[in-house]
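Undergrad: In what follows, structures are represented as structure tokens.
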Structure P
Amino acid sequence: MASYEEIVDDLCAQNAHLQTGKLFGMDCFMANGKAAGGSRQGHMAFKLTDRAAREQALAIEGAHAFDPMGGRPMKKWVAVPASQSDPWAELTRAAIT
């Protein structure tokens, strides 16, 4: 089980178009300057523009629509808990493509 930092550091080293930063009060990773995901409160959040990938991620136990402000979930974002971190690397790759 890789951590958020391990996954993001590895992908940033392999992909020049990825950067890290802060967004929505969390550590995040960006593809071509646009937010693609991040880590917040024991979850890793992913912007999944592909509907099938998003539905697959939401089917993971404990996953839910990412709602950083409370009361207004983001349409293309999914938060997956650390207890279900096995697919994090795959979801991160899906978020940056």
Structure Q
Amino acid sequence: MDKKTTGIVATIVAVLLCGCPGLCLCLFGAWAATGSMPYTTEYGGYTGAGTVPSYLGFVGLCLALIFIAIPIVVGVMTLRKKPEPAVSFNEPLPPAA
């Protein structure tokens, strides 16, 4: 495979493994950050209920931004066109004087 195909494959893999979970985490983080995400637990016959603390939502949003940024960075780094070198080292040497 050439470099461009490898870059495209790496970008698609990064989107599937980091971008999609990052978007889902962003939704749940925004929901939890509003303070309206309920939970219920049951252990040993006792039931508890409440809402998820909003700071956990903000942590989720920060992690989501990192996860969303990873495919963008991978795409830019692998698919950018690198400049060609200006000097070619394959030219013959000039004769000695």
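Nothing in this text is a laboratory measurement; each read-out follows from the coordinates by a stated rule. All of these numbers come straight from a predicted model, not from anything done at the bench. Cβ atoms are built from the backbone, for glycine too; each structure is taken alone.
Undergrad: Given a computed value of -8500 for helix-only ellipticity at 222 nm (-39500 (n - 2.57) for each DSSP H run of 4 or more, over all residues; to 500), which structure among P, Q does it belong to? Don't skip to the end; give the middle numbers.
TA: Details: P: -8500; Q: -18000.
For helix-only ellipticity at 222 nm (-39500 (n - 2.57) for each DSSP H run of 4 or more, over all residues; to 500), the value -8500 is produced by structure P.
Undergrad: Looking at distance in nm of label points 7 Å out along Cα→Cβ at positions 3 and 35, point out which structure of P, Q has the largest value. Mind dumping the intermediate values first?
TA: On the way: P: 2.3; Q: 5.3.
Structure Q comes out on top.
Undergrad: Right, something else. P, Q: which one has Cα extents along the principal axes in Å, as calculated, at 96, 26, 21? Intermediate results must be reported in sequence, preceding the final value.
TA: Working: P: 33, 26, 24; Q: 96, 26, 21.
It must be structure Q, since only it matches.
Undergrad: Identify which of structures P, Q gives the largest calculated value of distance in nm of label points 7 Å out along Cα→Cβ at positions 27 and 51. Walk me through the numbers on the way to the answer.
TA: Values: P: 3.5; Q: 2.1.
Largest calculated value belongs to P.
Undergrad: Further question: FRET efficiency 1/(1 + (r/R0)^6) of positions 43 and 75 (r between Cβ atoms, R0 = 30 Å, to 0.05) computed as 0.10: which structure among P, Q? Write down the numbers at each step before the final one.
TA: Numbers: P: 0.95; Q: 0.10.
So the calculation was done on Q.
Undergrad: Shifting gears a bit: When distance in nm of label points 7 Å out along Cα→Cβ at positions 19 and 67 is calculated for each of the structures P, Q, which structure yields the highest value? Kindly include the intermediate steps, with their values, before the conclusion.
TA: Details: P: 3.2; Q: 1.5.
When distance in nm of label points 7 Å out along Cα→Cβ at positions 19 and 67 is computed for each of P, Q, structure P gives the biggest number.
Undergrad: Consider the structures P, Q: one of them gives 12.4 for Kirkwood radius over Cα pairs in Å, for residues 11-58 alone as calculated from the coordinates. Say which. Could you put the intermediate results ahead of the total?
TA: Details: P: 11.4; Q: 12.4.
The correct label is Q.
Undergrad: Can you tell which of P, Q yields 26 when relative contact order in percent (Cα under 8 Å, 6 or more apart) is derived from it? List each step's numbers first, then the result.
TA: Working: P: 26; Q: 37.
Of the structures listed, the value fits P.
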